[in-house]
1. Comparing FRET efficiency 1/(1 + (r/R0)^6) of positions 16 and 64 (r between Cβ atoms, R0 = 25 Å, to 0.05) across P, Q, which structure shows the greatest value?
2. Given structures P, Q, which gives the highest value for relative contact order in percent (Cα under 8 Å, 6 or more apart)?
3. Name the one structure among P, Q that distance in nm of label points 7 Å out along Cα→Cβ at positions 40 and 80 of 1.2 was derived from.
4. Going by Rg/Rh (Cα atoms, Kirkwood Rh), which of structures P, Q comes out largest?
5. Figure out for me which of the structures P, Q the number 17.5 belongs to, where mean count of other Cβ atoms within 10 Å over residues 32-39 was derived from the coordinates.
6. Using the calculated result 18.0 for mean count of other Cβ atoms within 10 Å over residues 24-31, pick out the matching structure from P, Q.
7. Can you say which of P, Q returns -23000 when helix-only ellipticity at 222 nm (-39500 (n - 2.57) for each DSSP H run of 4 or more, over all residues; to 500) is computed?
Structure P
Amino acid sequence: MKEVKILQANLTRLMAEKKMTQTQVAQRAGISQGSVSNAVRAKRAQQLDVIIGIAKALNVSVSELLSATPGDMPPDAARLLELYIPLPQESRERVMHSAETEARYQEILSAGQERH
């Protein structure tokens, strides 16, 4: 089901970027508007011919349509990843340590609030 959610996120994002409606994608893909709607609503896994048609209609590769990418992330998470990737290993370790420490702190705060 994770793949269906990735397709849903990428399809929704790409349609918004290209300012295309479900009907326009369906017409360009040569498929029914219902098939596009099912993909947008993550109703079920899509047939390969539907995925290929949608990719062609959006002028992207099937790989881009099905890949979990930073485009699926909130903007601040994508920005964090952009900053993290070029760092040397030692710096990455410090960043990870800081993030893990903050996550543990937030868990403790959350657990304390649940008790009250």
Structure Q
Amino acid sequence: MTFGDRIRLIRGNLSQDEFANMLGSSRNVVSRWECENIIPKGSIILRIFEVFNVNINWLLSDKGEPYIDDLDRLDEKQTSFEKLDKRINGLEKQVQELANKIDNACDLIKKRFTNKMDI
């Protein structure tokens, strides 16, 4: 089954226009997916997952089952949230390190400025 076939299967009885509106896209773009002229952006693939409960692995590679049950979906979302949480924690640490470097640089500038004023 081709990628375009999988999109048509997901779309089912919806018109290309209805399907596009549900995904925040246009009928012309859906037509191009189905004709395999382009592949959706990552944000659209995630939207297809969210709206239609589609197995992303199946959508992209035709491997596995087309639809996932709610339990699998919860597991996937939990894993995504855990990864996001780790990334946020890492970014918070980087921001704190940068803030410390800025504070140190400000202290150094103050000392140099104060030393010049004492001369």
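1. Structure P gives the largest value of FRET efficiency 1/(1 + (r/R0)^6) of positions 16 and 64 (r between Cβ atoms, R0 = 25 Å, to 0.05) among P, Q.
2. Sorting by relative contact order in percent (Cα under 8 Å, 6 or more apart) in descending order puts P first.
3. Q
4. Looking at the calculated values, the largest one is Q.
5. That value comes from structure P.
6. P
7. The correct label is P.
Each reported figure results from applying straightforward, stated rules to the coordinates on display, with no laboratory input. No experiment lies behind these values; they were computed from the predicted model shown. Cβ atoms are built from the backbone, for glycine too; each structure is taken alone.
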